[in-house]
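Pasting the structures in now, so scroll down.
Every number here is computed from the coordinates shown, using simple stated rules; none is lab data. Here the structure is a predicted model, which means the values were calculated and not measured. Cβ atoms are built from the backbone, for glycine too; each structure is taken alone.
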Structure 1
């Protein structure tokens with residue numbers, strides 16, 4: 001079975017649930033391997049009051065025994081502490097007696113509210129907004145923690161950095177190069193001066209009872225060449241990465257490498273030239289973000305995403321009350337002024353999941369022993385080919 005995941009749970013329900021399938025047997029995995037990323041997702045300047053209530057920690061319900069995976073699906077649960085305050089509105093059981101729950105009928109522009117009600121024939125927006133909530137990304141980060149642990153066994157490291165919030169920005173290429181230092185910043189930008197400008201932007205938006213979006217970049221270092229494929233459109237890795245990042249709440253654009261910047265450049269300013277250096281084939285640049293023809297080329301994978309401002313703002317926008325079809329102001333609940341730093345951590349998780357799927361597709365699925373052997377054989381073949389062909393080239397030049 002291919003590596004992948006599914007999630008269940010509502011924002012104010014009892015818990016978020018993650019089921020990760022296709023995990024090979026024999027991978028060392030403990031709760032701390034996941035909890036670190038869950039904590040990182042909750043941080044960030046501009047987060048709302050919900051983060052003061054929750055302390056996300058994973059519980060394994062299946063697929064792990066004595067610190068190692070079994071090859072069966074890994075089931076994880078993260079409890080929602082806030083459920084205690086919402087049990088009357090979110091209980092799976094029908095309301096008792098004369099108790100009734102007020103319906104939410106004021107859809108927010110930019111949210112799934114209205115289209116979700118129309119699609120599923122609901123008369124209460126609560127049925128839509130509880131699932132179409134950023135809280136669901138908790139479960140994604142849990143799945144990403146499993147993928148990240150697998151990739152780390154083979155030297156693949158994933159980091160992210162924020163380089164735009166509102167009108168404040170930092171150079172995208174420098175952000176990618178310094179992404180490993182981003183956790184030191186409250187907005188996940190690896191530059192002190194840019195961090196302060198971004199915080200000021202968030203403060204101004206909060207004061208105006210508004211919210212901000214931004215852009216972040218995710219970098220995966222250590223990927224071997226050949227993950228993904230050019231043979232079938234469904235296996236092109238850049239397409240899968242774009243799909244995964246676009247599936248995150250509020251993401252409206254994705255770039256690989258230079259992204260849209262390639263459109264205004266000449267070919268000589270875009271392609272990454274190939275050289276033989278220290279006994280291996282490498283590139284003189286990484287403008288294409290480590291991906292060519294839908295495959296990794298051995299350079300760091302670099303993908304970026306643009307996030308729109310969240311839809312729930314104190315300065316509620318115009319809408320229509322779906323119970324009366326009269327003009328109204330949109331529904332409001334506590335929310336973030338800026339969630340871009342958290343989205344960057346979710347982006348890491350989604351990139352890790354896609355890369356783990358591609359990695360196991362190439363090197364096998366069953367157990368870590370066989371996967372390590374297949375990976376070592378492939379790495380050695382690529383290295384030995386360079387040595388052999390380089391030597392043959394030198395001999396040919398010598399005879400000439």
Structure 2
């Protein structure tokens with residue numbers, strides 16, 4: 001993109017109450033329908049009478065598909081109205097980043113919910129057989145987004161290392177139980193076999209479909225990348241990423257958040273076909289204005305540079321886990337501080353730290369608007 005400091009979403013947007021209840025076939029209150037209409041008008045959504053009719057019914061045969069499409073359209077318009085340059089559908093088609101993939105892949109059994117952070121949970125599964133690709137994970141979502149925006153699209157895609165790391169590995173550990181006496185070695189080899197079967201049988205076939213359908217940019221989400229910071233595990237993560245993206249005519253970026261960046265920085269230069277690292281920094285930073293000492297949250301950028309990473313940064317300048325609305329001037333100062341650190345403003349995309357699924361729409365919209373305004377102030381400061 002030729003524009004300096006292009007702005008991008010990272011992934012999720014909170015699902016509105018009308019989307020959640022409507023998808024489940026539950027009746028909506030007058031207030032919930034009014035909320036959908038008010039946001040629809042604010043975002044310039046067409047044919048709102050059709051949505052009102054849908055929300056007032058509970059027995060429509062294609063209601064679930066219609067709810068996905070309406071909420072995805074809202075999310076796309078939401079990002080467009082905030083002024084973002086790179087958008088997607090707010091993950092409105094997905095139950096949750098992990099469960100969405102596992103539920104659409106055979107070889108798994110869900111065991112129950114576990115806490116991931118704050119009051120958020122995910123439905124954890126066990127691998128009980130070899131994974132098998134049985135249907136598209138993200139293709140319908142991508143095709144709908146492609147038809148409903150002229151903005152650049154970036155597809156968030158849950159990475160295989162995280163999927164494997166968050167899953168009980170029953171099948172492969174049992175399979176290798178007689179081959180390795182050393183427990184740690186057996187677990188690592190079982191994880192490796194699980195990981196590369198998943199990549200070969202599920203992940204790469206889905207990427208192939210997305211690329212064939214016109215996807216130009218896929219963001220691999222790997223929150224678990226540094227969960228196990230040993231050299232062996234990090235090499236396994238690198239190998240899995242490189243195998244995932246190998247040979248595709250498509251740009252790939254890596255999103256990693258709330259992680260150990262001292263560990264990731266050491267290995268990031270070994271990532272292949274990775275044009276951008278989308279990283280979180282705003283939640284680590286002070287709220288004080290200025291460039292230099294006040295910018296306490298961005299020191300790890302120097303580590304990535306020192307270890308030889310030369311791709312772009314999806315620079316987290318908005319904290320998604322607080323209701324504080326960052327002023328445009330603070331966003332500007334965070335951007336300019338990193339420009340000074342790396343010496344090349346063309347390597348910076350402006351981002352939220354992570355997805356916005358934990359924030360209400362009103363707050364998320366204010367945060368994104370100020371992010372866009374802050375990026376414009378940074379551009380003006382360099383003219």
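Consider the structures 1, 2: one of them gives 63, 58, 38 for Cα extents along the principal axes in Å as calculated from the coordinates. Say which. Label of the originating structure: 2.
Where does the value -10500 come from, among 1, 2, when helix-only ellipticity at 222 nm (-39500 (n - 2.57) for each DSSP H run of 4 or more, over all residues; to 500) is the thing being computed?
Details: 1: -10500; 2: -13500.
So the calculation was done on 1.
Supply the structure label, taken from 1, 2, corresponding to FRET efficiency 1/(1 + (r/R0)^6) of positions 249 and 321 (r between Cβ atoms, R0 = 25 Å, to 0.05) with the calculated value 0.50.
On the way: 1: 0.50; 2: 0.10.
Answer for the origin of the read-out: 1.
When mean count of other Cβ atoms within 10 Å over residues 81-88 is computed for each of 1, 2, the one that comes out at 20.8 is 2.
When relative contact order in percent (Cα under 8 Å, 6 or more apart) is worked out for each of 1, 2, structure 1 gives the greatest result. Computed over structures 1, 2, mean count of other Cβ atoms within 10 Å over residues 129-136 reaches its largest value in 1. Comparing distance in nm of label points 7 Å out along Cα→Cβ at positions 33 and 113 across structures 1, 2, the highest figure comes from 1.
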